[in-house]
Structure 1
Amino acid sequence: MKVKFAVVGAGHIGKRHAEMVMRNPEAELVAIADIRPADELGVQAFNVPVFSSLDAMLETGPEFDVLCVATPNGLHAAHALAGLNARKHVVIEKPMALTKADCEKVIHQAMAVHKMVFCVMQNRYSPPSVWIKELLANGTLGRIHMVQVNCYWNRDERYYKSGGWKGTQSLDGGTLFTQFSHFIDIMYWLFGDIHDIKATFADFTHQANTEFEDSGSVNFRFRDGGLGCLNYSTAVWDTNFESSITIMGSHGTVKIGGQYMNEVEYCHIQGYTMPELPPANPANDYGPYKGSAANHNYIFDNVIEAIKRGGVPTTNAMEGLKVVEIIENIYQQNPWFRTKKDRLSAGKA
């Protein structure tokens, strides 16, 4: 028996979800929902019914087991709750929600209806990520002293289109939510929670097309020990530059870099020989810009394994919540910068 999926949101990521379902021999795509006219969505090749709203799909559409939520960030929680209320398992694109409180609502409802929530943080499946996780679990790097995460990408008017949801406070939420939550997830997955946060934000090139910062520098401490920093920007000219993590431990230093944190650039560890890793998947290609690695197939393998054979979500709802909580805590360090109105009144735009 195949696991039946429906997708709400037929943008780039929604189509990616639909493609992953279609490619999996144990899965079946049965419906898509999007508020835009069906003839504008470019989903004809999927050959499934298209509904004008999630409510319509839940009320009159075919039966299914899993709802994939691939709508704008600010709608994730509401759409996940609607799916759970209809007794569906839910796959939520990053971020899980825009507030910890909304994440908690989703978790509580999932528990109430005995359904699973899968959060999409596919960078965990990248071979360098798997490798560094094993190094840390084995204590190969020794005591962790410092961790630096750098994320320098391009997101210009080709991405922030006039009239769209990207760049808005209510539906996008901010640069850390939309562009870099994958890398905050990797940091949390590897090193745990952070505290003693100090953050500075700037808006260098996006005054005309976003309601929030395009760059930031964040310093903090890990609760399990060690110093950390996160530097990020979407103000890089023309194309993405890098997403990297450098880890300095008492027994050695490693750096995973490349444009999408997908290449081991440096490894020097006491008594250790670097193994040959499997090749990483290419980045998701959206035409004028690219995103993180195309690892969504692993997410859907996990969903099917959990539903059919009693597996567990590899990125569960509590971990999705923690990523949102960390981003909230970072932004709260300088809340006056969070709206364009405040930036203008402060003379910063």
Structure 2
Amino acid sequence: MTFLQLLWFILICVVITVYFVLDGFDLGVGVMYPFLGKTEEDKAVLRRSIGPVWDANEVWLLTAGGALFAAFPPAYATTFSGFYLAIMLVLFGLIVRAVAVEFRGKAPQYAKLLDALFVVGSFLPALLFGVAVGNVLVGIPMNANGDYTGTFFQLLGLFPLVCGLLGLAQFILQGCSWAAVKTTGALHERAEKMRKNAQIAVLVLFVVASILFLGFENVPMSSDTSALRILFAAVVVLGVLLGFVFDGRKERGDLSTFISSSVICLGLTGLTFASLFPNIVNGKPFSSSLTIVGSAASENALFAMTVITLIGLTLTIIYQVIIYRTFAGKITPKEAQEY
């Protein structure tokens, strides 16, 4: 395995983690929208909390897909063909969510319809991303050429579904944590209460998923990353525990809890990639798995992409820092009127 091959494996992990953290709270706010927003003012504040940033956050998903396509083409081909229906559902969700966010404040006559689209468009990706990760971990049916040989319903096993629920719970935790950072009053109190419940759900589902994976899924894993797997599992637990510690603190408690929730995202993504290594997609049978070395593009292509990525990611990070600094602070109902 070359340095550039390993670098791009790690880079994709980093990009997915950033997406998990940032668009995670967008999707979480959308899923919890009818439970947090009891009044029109509350709903406007929730939409305003993600309105200026959601589209920039979604760029990280496109970046992850593009990086996988360019750096590991066979892995891109196998996963996108195998998860075709699921990907179409995710894209449908992201499209209708965008429509709902952009038009909700401008077309009040369609308020109920757009609210429903906002919730559905957030729920589908939040659930299906975890299901996809669960399948990649336990292996997807493929032949020696890397072609997917299963059906859509073969992707709905017990472990992938639990991973889907774990991902959904983590998105909800991100969303409630972000809502607590950005809101005040009764809306803030509801976000705090639901944040606590989501923390418990994440911890319980993480334990269940770990038991299923280690006890019932016969997936060979590299001994080279055993220490990393333990480390990232500890990071997940630490993030949950810190969330309970910071929860309820008056000074900077909400921001600290959001950061601890983001630490969980880091732990879950890192644990996934450490469990896959040196594969990038596990197959059934395991001998058909797509390895990093076997799936990587040429060294020249990886080098050119590295240079371009360093420039592009730097500009993206600068832009997002400016946006978040510009729209920092709590949101008042008056500020949210246009949403």
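Quick check on the output: 15.5 is mean count of other Cβ atoms within 10 Å over residues 190-197, derived from one of 1, 2. Which one produced it? Traced to structure 1.
When distance in nm of label points 7 Å out along Cα→Cβ at positions 22 and 134 is computed across structures 1, 2, the figure 2.8 traces back to 2. Source structure of the calculated read-out (semi-axes √(5λ) of the Cα gyration tensor in Å, 34, 21, 20) within 1, 2: 2. Between 1, 2, which one scores greatest on distance in nm of label points 7 Å out along Cα→Cβ at positions 38 and 150? Going through 1, 2 one by one, distance in nm of label points 7 Å out along Cα→Cβ at positions 38 and 150 is largest in 1. Among candidates 1, 2, the computation of helix-only ellipticity at 222 nm (-39500 (n - 2.57) for each DSSP H run of 4 or more, over all residues; to 500) that gave -25500 used structure 2. Suppose you compute relative contact order in percent (Cα under 8 Å, 6 or more apart) for every structure in 1, 2: which one lands on 18? That value comes from structure 1.
Every number in this text was worked out from the coordinates using simple rules, so none of it is lab data. The model shown is predicted, which means the values in this text are computed figures rather than measured ones. Cβ atoms are built from the backbone, for glycine too; each structure is taken alone.
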